[in-house]
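Structures are listed in the sections that come next.
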Structure P
Amino acid sequence: MGWIADSAEEIVARAERELEALVGVSSPSGDAPGAEEVFAIVQALLPARASVERVPCSSPDHAPDLVARLDGTGGGRVLLVGHVDTVIAHDDHRPLVREQDRLVGSGAIDMKGGDVLAVGVLQALAARLGDFDEVALLLVCDEEWRTAPFAHVERFAGFDAVLCFEAGQTTPSGEEAVVVRRKAAGTLHVRAAGVSAHSGSAPDRGRNALLALAVAAQAVAEAHDPTGPDRLTAVPTVLRSGDAFNVVPSGGELFCDLRADRHEAFHDVMALVPGEVGGAELHAELARLWPAMDARGTTGEVLERAAALAGRPIVAAGRGGASDASHFAATIPVTIDGLGPRGGGAHAPHEYVLSASIRPRAEVALAVVAAVLGMDGC
């Protein structure tokens, strides 16, 4: 318990300052200069012993991702995972401010707060080289809007565990929880091809792409069944069509967010989109597909050991949102997510980290990594 408590105290002492530095940089997905600036800050925070490698990002035209490695003299290999990109555009970016018990700023909880804890865990392990063979930290800059295949699974083949630092949570009774189950995630993209015409003098000569997309959006929304066998959520999120108020729209596109326990459910939704509405053609495809994650059967013993080391329960939980942890779960069975601080407002202007959660969540993360590595004397 001593190493966990002492290391958590050190993490807390640095956390707000480090979070302020990371959130101070606007780094929306795809912005290479922003990602480079964040990575430069991260490298300054890493242990002096850590080696740093920049590796190609999964998405083209992005900054290279960052891999930091800490080599030890013991056994066990653990990967820590995070991302530095946000969904907030530069014009809407908010630097970190303290509002009572909240640290408010763009990307604070999703997930620069988690990055701070991951770096803190790496710092703590730098004093325990005899307890592991290798601990690596992977930070990517395209998690929020990646449509390309994930590029990093083979790079970490043979690792014993993956620990991802997306936002933490508690149970309804207030116990600290981690995420071991996530839904599959898909982005359905529907393109419409119609015929333009003057909307006043000859509207019936056109083929209205906007109306066709509206029908498609309604078909997807009617598939929404969160209490059904696949726990499917099907939500139209973006519709673009038309350029002028007096022209029948000839084209457009619709995006829908899909989540389910089985990714096969997404193909059932796609089949509901008609091929044609009022003469306008519709073409549907899955623009993004992330696998589901279910590590309940492979993480129970680790969480029991972690709870014993932490001196309080650490509960396995699920979450609907997508995460890079899901890409590793099929090949590295001990995959645990939700190790970041607690907070709220992800993707919104009021996004925040609860400052009081940093210490207990640091203790949870340290206990989990200690349990994975079989560390004694914690």
Structure Q
Amino acid sequence: MKKGLVWVVIISSFITLPAAGQNLAATPPMGWNSWNHYGPNIDDKTVRATADAMVATGMKAAGYVYINIDDGWQGTRDAKGVLRPNDRFPDMKALADYVHSKGLKLGIYSSPGPKTCAGYEGSLNHEEQDARTFAEWGMDYLKYDWCQSSGTRSEMLVAYTKMRDALKKTGRPIVFSLCQYGWNKVWEWGESVGGNLWRTTGDIRDEYRVMAEIGFNQNGLEKFAGPGHWNDPDMLEVGNGGMTEDEYRTHMSLWAILAAPLIAGNDLTSMTPYTVELLTNPEVLAVDQDPLGKQGYRIAQEGPFEVWMKPMADGSKVVGLFNRQRTTEQITVEFAKLGIDGEATVRDLWLKKDLGTFKGKYSAHVPRHGVVLVRVKSK
């Protein structure tokens, strides 16, 4: 989010809470967030309908679990400083109970500043109070958004550590998502302040150019990610209508290779069958959720053609052949660059189809702004 000159920092992080015996975000979190589609115009009814849709569409069965309320829920503080929701959210505890009854988890949003990005009450000087309120409501996830136009690394470390400690003090396992747009190289210190995930970039938009710039620029950050602490290139735009089917397939494939949090940002109550398939393809989701927890990286590039690889727990390699050109082109992956000698089997993950055995390399014609996503396994 960007409001005028103010960049919104979205913090999505999972914390290990020893008191609760929980190791959160062992794999990248999967869920939904209200901002991309609804902005600050979110309410209790929409959250409940989204939870219903997450179950009905098969997204819950596919692994999506978090329903995250972004900016716009806050009301005012009472005489004791306790933050209350606005009239669009009459009973947060009842809403959390409803979401939990569906087998899902509920997340909420705040800022370490005095105000959030949309101008609502932030948590500055109320960190312990707000953390206690969130825990009492039954929240499972906190996105903590910097929402200030500047800030030094030391200032960010202090602010995020303060909320980390406040969350721990509640004793409730709450995923801690840091949102500060990659400022001050957050990947170098996000884990130390309790972040389960941290934004590495500015805000995504429902445009191929923006999505591609964010996604392909994640190369080099792979050494900072792993179980419990993930690089976050921002939420998914799949299904919001601004990209072609091939471009959305690129979006999902790249985020899966990146072991990125998969936080949908569309209207779950009115999805096309294609959108549902993109979001729930089990073989693609398995790439993102692989227990090895390795973030993928680029292994070859020739102009607008890129080859990315993600090592998997079973020893196989998932390869994305990405075409950033405007015409269909053939792209090849050399098995030697995957650490594979001789023959290997290749399976197309979007088609859910074994393609056969190949020697030394595999080539495919890739559509404009598209991808071919395969799993390569040595014979």
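Just so it is clear, none of the values below were taken in a lab; they were calculated from the coordinates. The structure displayed is predicted, hence computed values, not measured ones. Cβ atoms are built from the backbone, for glycine too; each structure is taken alone.
In this comparison of P, Q, the computed figure 5, 24, 36, 24, 11, 1 for P(r) over Cα pairs in 5 Å bins from 0, in percent, for residues 232-279 alone is attributed to Q.
For the set P, Q, ranking by FRET efficiency 1/(1 + (r/R0)^6) of positions 96 and 272 (r between Cβ atoms, R0 = 35 Å, to 0.05) places Q highest. Largest in distance in nm of label points 7 Å out along Cα→Cβ at positions 24 and 368 among the labelled structures P, Q is structure Q. Across the set P, Q, distance in nm of label points 7 Å out along Cα→Cβ at positions 40 and 296 reaches its highest value in structure P.
Using mean projected area of the Cα convex hull in nm², single out the structure from P, Q with the greatest value.
Details: P: 19.6; Q: 17.7.
When mean projected area of the Cα convex hull in nm² is calculated for P, Q, structure P comes out on top.
The maximum of distance in nm of label points 7 Å out along Cα→Cβ at positions 176 and 336 over structures P, Q, that is, the highest value, falls on Q.
Have a look at P, Q and say which one yields 0.6 for distance in nm of label points 7 Å out along Cα→Cβ at positions 112 and 184, as calculated.
Working: P: 3.5; Q: 0.6.
Only one of P, Q returns 0.6 for distance in nm of label points 7 Å out along Cα→Cβ at positions 112 and 184, namely Q.
Say we calculate relative contact order in percent (Cα under 8 Å, 6 or more apart) for every structure; which of P, Q gives the highest result?
Values: P: 24; Q: 17.
Comparing P, Q, the top value of relative contact order in percent (Cα under 8 Å, 6 or more apart) belongs to P.
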